[in-house]
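J.: Listed below are the structures to be examined.
Computed from the coordinates by the stated procedures, all read-outs in this text should not be read as laboratory data. All values reported here derive from a predicted model rather than from experimental measurement. Cβ atoms are built from the backbone, for glycine too; each structure is taken alone.
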Structure P
Amino acid sequence: MIGYYLFLFLEKLLMLLPKRVRKSFFSFLGKLGYLLSKKYRNIAYQNLHYAFDSKLDDNKIDAIIRYSFKNLMYNFLHLMELRHMNIEELQKKVTVQNKEAVDKVHTQGRAVIYVTTHYCSWELGGASLGALVEPLAAVYKKLKNQQYEQWLLDARASFGNTNLEKSNVIKPLIRLIKKGKASGLLIDTNMNPKEGILVNFMGKPIRQTSTAAYLARKFDAAIIPVTIRTDDEENYTLMLFDEIPVEKTDDEEADILKATQLQADWLTELITNEPKFWFWLHRRWKSDKPEIYQN
């Protein structure tokens, strides 16, 4: 309890300071995290070696890992700023690319299922999607610390989004789709072997959620990938991609697998083109390839 109130005090203090000072503070925390957290440095190192078949040199890997720590801290910074930001400030910071893909779906009277990833400033991206494109219900995994979870969810809901806890989420998602409302799903988290289906990601077999493909096929919703990126860590582009097709043949299982694989292909291309932006600090292959984390 005391720790949480100290955290809120720190937030108020930081928000009184100039933006460049806040950014410098979180950059420092990223450098500190890199230096002190051998465990997560190793996880990122193992992920990068495995994903790129040990073809990246150590200098490149080290630069990506350093950026991953800094980028994680920038996501905390953006969460904090979102709680105090207005729509005009957000519009100056974020540009939307390819909104036509969403408009096309809506002219057809269909709901959108956004699939996304822990890439660049995913927290800013989620809020920008809700504010500048359409509000959505984002699926999240429950945290152990309920106070921080509420702080996090409040920040994510700053511009009209709502939150759906991951357990027993299918029925609420179906209700949203039937009402023509948008939802958002992460497709890059580690999955229990009993969950998801086997796809090829970064040239490696891995389990990925098939929820988006299942719902899109059954209820004629549209799967649209979305992410965010930056060149200067000041101005961001929210990138909407064209709809991922979901076939509806007599073979439901094959249709769902094909659409899920297309999502994995999108993510693979995204990460391959700019690997520094992905969140390398989590054990994405923990369930499917646990041995890569043993040393």
Structure Q
Amino acid sequence: MPDGTLMGRLRPHPHHDHALQAKFAHWNRARLAPQTPRTDWRGAFEEERAMLAIERAFIEETRAAQIERAATAPRAPRAFVAWFEALKESGQGQGDPLFPWLAEKATLEEMRWFVEQEAAGEAGFDDLVAMSQVKMPTQAKLELARNYWDEMGRGNAKGMHGPMLEALVQALKVTPKVETTLAPSLALGNTMAALATNRAYAYHAIGALGVIELTAPGRAAQVSEALRRLKVSAKARHYFDLHAVLDVKHSEAWNREVFASIVAETPEAAIYIAEGALMRLQCGADCFDAYRRHLWGGDGMREPT
């Protein structure tokens, strides 16, 4: 039914539709896991096709909100990198008051809830990079490979970033579940999975991943500060300690090696990289707003007294 109808006006925004996002989350976990051939492969194909159609509609609605701003992105490499770097200040969700509050005032129970939400919405940066680098230009591919190698602990299992987050989850004794995770947090992970698995959004995925590296370090430092204040062990909080430092270097390399090389070779890719970055920023901003509403109450605009 068209959005102009009563039903359309009452339909929740997809980022806040928990039933939809939970459906995507369960589907993504199943489809991205290693599988074996099914006897009823035709039925499986039809199920997959139906979900892909729903996913495409979700992504296109998310994308539509960013097209106009993304169209202003320059198509020359140096100018595009400057535009992209400015998102650290001007992007949606930057400077959100949630993070200074976490650093200075959040209780251990509030931090446990925050980490649970973040862990449940985590899409796996390492796997997303691996999927997104397919057939990218050589210079970009090499930098993405270096980033992936860092995510994998440079071949040392103890240095892998994914297990570091899991160590924090275990230390805080939280149990991330789809059912208890807010819809915007699920939407963030679902958006990243959709971009990385669909080659029509290959440049969007690169932009979304790159903007994480650009904007995450400041927030990671504040989360780490909160965990340190609450006497969480250095080993448990290492995930956020690491990202507060390492992602700064990654971002500089992405801007120089990934974005500049792709835009130099394919100038029209600039607007799609920009769209992906803005989509990811909006997903983050939606999460921060939802977190504040949960933790602060009301409209989430005022800290609890």
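J.: From which structure (P, Q) was distance in nm of label points 7 Å out along Cα→Cβ at positions 125 and 213 calculated, if the value obtained is 2.0?
T.: Working: P: 2.0; Q: 1.0.
This figure was derived from P.
J.: With distance in nm of label points 7 Å out along Cα→Cβ at positions 141 and 205 as the yardstick, tell me which of P, Q scores highest.
T.: Numbers: P: 2.3; Q: 1.4.
Going through P, Q one by one, distance in nm of label points 7 Å out along Cα→Cβ at positions 141 and 205 is largest in P.
J.: Quick check: -21500 is what I get for helix-only ellipticity at 222 nm (-39500 (n - 2.57) for each DSSP H run of 4 or more, over all residues; to 500), calculated from one of P, Q. Which structure matches?
T.: Derived from Q, not from the others.
J.: Out of P, Q, choose the structure whose coordinates give distance in nm of label points 7 Å out along Cα→Cβ at positions 37 and 277 equal to 4.5 when calculated.
T.: The value was obtained from structure Q.
J.: Continuing with this model, one more query. Work out which structure the value 24 belongs to, where relative contact order in percent (Cα under 8 Å, 6 or more apart) was derived from one of P, Q.
T.: It must be structure P, since only it matches.
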